[in-house]
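Have a look at these structures, which come just after this line.
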Structure I
Amino acid sequence: MATLLLIHGGLWEEGMDAGRFWHDPGIVAGLNRHGFEVIAPNRLRQAPDWAAEAVHLAAALTGLPVTVLAGSNGCSAAARLALDFPGTVTRLLLAWPATAGDPAVDTRTRSHLAGLGASSEVIDALLAGQTLRGATDAELASLKMPVGVLPSAPANSFHQLHTADALLRLLRAEELTGCPEPPRPEFPPHLGSFLGTVAAFTAKQPPDDTHSDSCDT
């Protein structure tokens, strides 16, 4: 039985946890029906940076290698986990990746975090990065495990299509069929197809030359 680590979205919001993101929409129960063992911990509450999130998540695994399914800002925590704890993440699915570096989005996020009590130093640490918050593009390009990218469909200001496109290029990733994020009311009709997409990606055997130079296009 394959083990999936689910990393929920959100950034310091009250009430945005694994229950709201994965359990309430039926994703955990659905993945269980597909035969997966699911680990869906809450992320570190009001984390000071992404490295601290990675440490928190790694502690929940006790060294167990897993496939990771991450959503929205959870993609940053997942990337940091894969980078900081080599060998822990064997396959990575980045769903609805949150857009970094957009001035309007960052201004709103900065104001939101400040309103929740985050210091300017913490805000800077959380917003820093390139295509994904918390990592440079060079770091992302160094990841060697099979990666899938599932965009938000329709796209929105916080989950822009160019972010998913950039990740596809950087990670030489597989593009998966997009859908709305699970906390949104538009998600429920997409649950079945989303579960099927996750199951198919997780079961797929990578080619022998996955992420070799010959795959770089």
Structure II
Amino acid sequence: MESLPPDVLVERLKWRYATKKFNPLRKIPDVQWQALEAALVLSPSSFGLQPWRFIVVNDPRVRERLRAASQDQAQVVEASHLVVFAIKKDLSAEDVERFIRRVAQVREVSSESLSRYRRMMSDFVAQAGKGFDINAWSACQLYIALGVFMTAAAMLGIDTCPMEGIEPDAYDRILGLGPQGYHTLASAAAGYRAEEDKSARLAKVRYEAGEVITRV
């Protein structure tokens, strides 16, 4: 596989910023959006358990309701696409079994041959409620996916804005996530920056590498 030139990677990451104002008339082409959905599906997670759901909200009426639950942030309705990031609540042995079935199907092996893998994951999730917050762990996995999504978008020249300034419970009600066993943590708008977005012209502020990277 041909690698991406290092300077291109760095320039794309410098170009990326949390877009405050999107061009509502410019839409992400289907082929590029499909690639971003694939990036979500391919996001890594501990054990490979994928304790999440990504809700792509296209309905303008639903997005207006979500805007009201997002401190009136215009990105929710102006961006080409909106993705809601939710965790699978209270991950359990049942979720482990579901994943084991998927592994067996994809790799064409028996579930029995995965017994050691199953036991390792089952023992892990069994810690929930015994001083271990399984939902906090799932949240860590979900933020990996959010980072993958934003980075993949930048590589494609697509702007994003991650948003935690939302009302998660209201999102759950609007999207009907609670009865499905999911809980919203964040959302991300994706599209193309508006020319008048002043934030795009601000210098990116980061500490020098020597202050955040230690080599031993």
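Thinking only about distance in nm of label points 7 Å out along Cα→Cβ at positions 41 and 161, which of I, II has the largest value?
On the way: I: 3.7; II: 2.9.
Greatest value across I, II: structure I.
A value of 17.8 was derived for mean count of other Cβ atoms within 10 Å over residues 9-16; which structure in I, II was it taken from?
Derived from I, not from the others.
Kindly point out which one of I, II the value 12.8, 37 was derived from, the read-out being Rg and Dmax of the Cα atoms in Å, for residues 73-136 alone.
It traces back to I.
Consider the structures I, II: one of them gives 67 for percent of Cα pairs over 17 Å apart, for residues 89-184 alone as calculated from the coordinates. Say which. Could you put the intermediate results ahead of the total?
Numbers: I: 54; II: 67.
Among I, II, the structure yielding 67 for percent of Cα pairs over 17 Å apart, for residues 89-184 alone is II.
Looking at structures I, II, which one was mean count of other Cβ atoms within 10 Å over residues 65-72 calculated from, given that it came out as 24.0?
Considering all the candidates, the number was obtained from I.
Consider the structures I, II: one of them gives -11000 for helix-only ellipticity at 222 nm (-39500 (n - 2.57) for each DSSP H run of 4 or more, over all residues; to 500) as calculated from the coordinates. Say which. Provide the component values of the computation, followed by the final result.
Working: I: -11000; II: -13000.
Derived from I, not from the others.
Going by mean projected area of the Cα convex hull in nm², which of structures I, II comes out largest?
II
Given structures I, II, which gives the highest value for relative contact order in percent (Cα under 8 Å, 6 or more apart)?
Details: I: 19; II: 35.
Checked I, II; max of relative contact order in percent (Cα under 8 Å, 6 or more apart) sits with II.
Taking distance in nm of label points 7 Å out along Cα→Cβ at positions 121 and 193 as the criterion, which structure among I, II has the greatest value?
Max of distance in nm of label points 7 Å out along Cα→Cβ at positions 121 and 193: I.
Figure out for me which of the structures I, II the number 148 belongs to, where volume of the Cα convex hull per residue in Å³, for residues 17-128 alone was derived from the coordinates.
II
Taken together, the values in this text are just the output of simple stated rules run on the coordinates, not laboratory data. Small disclaimer: the values here were computed from a predicted structure and weren't measured. Cβ atoms are built from the backbone, for glycine too; each structure is taken alone.
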